[in-house]
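Please treat every number below as a calculation from the coordinates, not as lab data. The structure displayed is predicted, hence computed values, not measured ones. Cβ atoms are built from the backbone, for glycine too; each structure is taken alone.
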Structure I
Amino acid sequence: MNRERLTPDRIRRLTLPEGAGQFFLWDTDAPRLAVRVTAGAKSFIFEAKLNRQTVRVTIGDVRAWTLAAARDEARRLQTMIDQGIDPRQEKRDRIAEAEAKRAEADAKRIELERIAAPAMEAWQKYIEARAPRWSQSHLGDHATVSKEGGEHRTQGRRPGESDKTLPGILRPLLALPLEQIDADRVRVWLQDEAAKRPTHTRLAFSLLRAFLNWCSDRPEYRDQVQADACITRMARDELPKKIAKDDCLQREQLPAWFAAVRQIQNPVIAAYLQTALLIGARREEVAGLQWEDVDFQWKSMTIKDKVEGERTIPLTPYVAALLAGLPRRNEWVFSSVTAASGRLQEPRIMHNKCLVAAGLPALSIHGLRRSFGTLAEWVECPAGVSAQIMGHKPSATAEKHYRVRPLDLLRMWHTKIEAWILEQAGIEQPAEDSRPGLRVIIGN
């Protein structure tokens, strides 16, 4: 055993003997302290006997520890040996404790970040998870109620209003941490918004409730969500009573309506509005028609049904003539040269102008769908036939399980409905041959 009084200079000059793997130089002031030299490294070590077993502990690199500090540490370790404590176990316990504290601190930090994170993050995860099951319209509703706002407004601006779009109706709530969206906050939000836009608030409330229910089923959000934030009673108490809409074109209003719509300079909007009335489809179902969905030979249209996925309905003579006269700019039947999507987005503005010009009461685009269902009764069309054309789910056992109507049967009734509506409007329906694929439009 090589033993000398260690000094900083002696440690600095210490080298590994040729051919040796390691070399120890023991201190005389602290007998259990040594400098171990290996290839490229020098470190202070402590070595002693505990229960007849050799205990060696590395104190640290000589560049990090001063000689005085290493001697003090060697004396501390010797004290532990004298007390029957293994310094190696003590070191392992100390490291484990430090790791446990670090892990606890990390967990607390993550928890605080999770709690502080805005509900918008969970909202985006919710949309990603549910979007494959939603229609484009439903997906658009979620985007509208949560939009950030601040974009340049291109239309619909009233005098004195900002030229920037407003945030979505749910944006203030979604900017909060999820756990802060409680019943009190939702109630205050409901009271404020219901006074300004009750219908939109009702929709937003239902979307928020579905979102929070989803969060309550997810383990990562379950501990944050407030289960009673959107109870049904709250909507009943704070929202005005929902009144069923009954806007509908009456028989005597058809001439004025058709005359005004047919004078629209934009042929796409004019065709869209007439088609919406004559097939009774939902607004986005009509707007989403693509040319590949229209079969002029066999006189049929395949519509993206929001309930069943898709449905096939007849292509009646007048609607066929309307569609055949439209420009084929892209894949959309009702195309647009200004919309980013390439298809018609907002027909209401022009429709409202037509209603005013014709002296007719307010009528929504959905009101055209309601009009089709109502006007169909004038030709005594079976309710199940018009419902199948419109895409209503069957409401009776017979309709669900015992009525499978072929397209030709639907065409017979649909053509009658169209002919009667056009007759009331003073418009001649184009004639058609009786054989599918050979029908020739000869009307105006």
Structure II
Amino acid sequence: MTTRQRLFAGAHLRALRDRRGVRQIDMAHALGISASYLSQLENGERNLTPALADALRATFPLDWPDLAPAEGDGMVDALRDALADPQLPGGHPGETVERLVRQFPGFAASFIQLHSLHTQTRLRLDMLDETIGTSLAAGGRLPWEEVRDWFHNANNYVDALDCAAEALAADIAGADPSPRVQSMQAWLRANGVTIAWTSGGPMRQFDAERRHLELDSNQPIESGRFQLAYQVAALALSQQIAAIVDAAALQSDAARHLLTIGLGNYAAGALLMPYERFRVAARELRHDVDRLRLQFHTSFEQCCHRLSTLQRPRARGIPVYFCRVDMAGNVTKRHSATRLQFGRFGGACPLWIVHEAVAIPDRIHVQLAQMPDGIQYVSIAKGLVKPSNSYFRPPRRYAVTLGCEATHAAEFIYADGLNLASADSVAQIGASCRICPRDTCDQRAFPPSDKAIDVDPARREPVPYRIVG
């Protein structure tokens, strides 16, 4: 039988209160304890009880990792996560979870393993279903799918590269929030690279033998700045990037080259938006993307993408999902640090706000939506247009979307105008029609793969069949 680890978090509690600007009596009220009890906790005279840990986790979900011990109690945390599965009935107090682990460690370990196997099986079935549905060879993955899955399995966070880019940004930017164009050009020239801004060529082209970099002067300033950051990161962090690619279990040279580019893009974003500076700014601005992009001189899409990478242990940002959708509804970029998972292939749910954003660009659309598992999300979407600089080449049109679970709405400025308590304001969406279980949706493209349909020629509804089974 294991013994419960006593948790003292006085310094972290006091730091949390100072950071939030909360009085001791107000924080005590929020936690349901007396001010004197909170004072004893902050002074290290009392340890956190399981019930109080539950209250802290519920009241300050983003700050809880900083309060919990770094080593943690692995089995307790794993069992708590397994029991939090939205498909299971909730309401398991922390004390109950700890008692289960102490008194029945074998059962707890078996339950955790069973839940892990269930989750893996569910994901594999979704992947297989989508693969069959798009007529791809069973189990086969194209190079860009391999790389997409690699980033997904890394939780879209590459610690060694992110930390190295953050240190590089500090050297180049100094006191500035983000490296300036002049500073990055000076760094490149100091490292023997000549630079030319020319009109009409590739966005970026680097001749390694001549150490000459050419950049298209016609591209938007944010894009040109990103390409400049890519080249700085590719040269300064080449050894780190090569080591990560060598260690990746990829099947083809094409996939390895794509991962190299993907890691270069990741490092460029981390250089322009250094982790801790960006994370602190995001929390202070409550994830107002427009204010963030102005502060770090980046584009709307670059900021949204960077927010999805804030997964550093004990310094995490708000868990968000991010994706990009083109005019045809194809999801061309996607990552989720939330429980929402996108369909691997094909288009996204037509009821998702991102499709409206493609049609009406340069406006932020906000939606409160619920997935079939019952979890609600606050989402924003914005349509973007990238110019082609020629009448004969249509501009690139797409939309990006960013969202968080509704439990984090207080940290997400876009939720301020939503009525989170109204069931009528919630859009019922799914991942994709092929794996969505909803049988009353009026905008289905086709029925779910695992259910039969009933067609009645004498009856017509918005969808010409009824889902049964």
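Details
- A value of 11.7 for Kirkwood radius over Cα pairs in Å, for residues 388-427 alone, calculated from one of I, II, originates in structure I.
- If percent of Cα pairs over 28 Å apart, for residues 212-347 alone is computed and equals 41, the structure in I, II: I
- With distance in nm of label points 7 Å out along Cα→Cβ at positions 84 and 300 derived as 9.3, matching label from I, II: I
- Test item: Cα extents along the principal axes in Å calculated as 73, 68, 44, pick one of I, II: II
- Top of I, II by volume of the Cα convex hull per residue in Å³, for residues 108-219 alone, largest first: II
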